[in-house]
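Structures given as structure tokens follow.
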Structure P
């Protein structure tokens, strides 16, 4: 008797927008005089907590020092709040969802003003 293929369950994954502040660490790839950086990240997860955990783990593997993570919600939550989301952002979010990945969309280094 041939085995029936079970229908694929719809993914519960969503993409979350995170802002991660990182400090300095040897080999982190930041500019020489930078004191740290802010990263805008799109990360997939079944909930925001999972997206944060995965992001922090990957950033640590990449020799960075994550200090703080702020969550801005899923795409649907951001749309409900009236956020203006560009086509480029949507494309990166779609890629994060398709690849079940963490994508750094923007990095802004911090420098001391002194």
Structure Q
């Protein structure tokens, strides 16, 4: 099956638990349609470069999936219909990189510099 990476931004007024439950919800959508989520990361609340729907910040989440194209299309369709999701980006990749994503690596490097 093809490999995909998904990033979505949820509204800033959600709690962390609600944002993480969105990740679980969309993971089950993929699983119900014959795919699987290889890895998921919650990146936290980040400031955006410009306002989207009058929001200056948003909850960022990242998913790595191994799913057929119809499953990904269904998940994207449901994300775009969901009121809490502001933006969605899906990229087809050849291989998944091992370890944490670049966003999580930067956070680890910052913590090491403080010490």
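For which of P, Q does Cα extents along the principal axes in Å, calculated from the coordinates, equal 44, 34, 24?
Computed on structure Q.
Figure out for me which of the structures P, Q the number -9000 belongs to, where helix-only ellipticity at 222 nm (-39500 (n - 2.57) for each DSSP H run of 4 or more, over all residues; to 500) was derived from the coordinates.
Working through the options, I get structure P.
A further question follows. Suppose you compute log10 I(q)/I(0) by the Debye sum over Cα atoms at q = 0.15, 0.25, 0.36 Å⁻¹, for residues 15-54 alone for every structure in P, Q: which one lands on -0.44, -0.80, -1.16?
Derived from P, not from the others.
Every number here is computed from the coordinates shown, using simple stated rules; none is lab data. On a predicted model such as this, the values are computed, not experimentally measured, just so you know.
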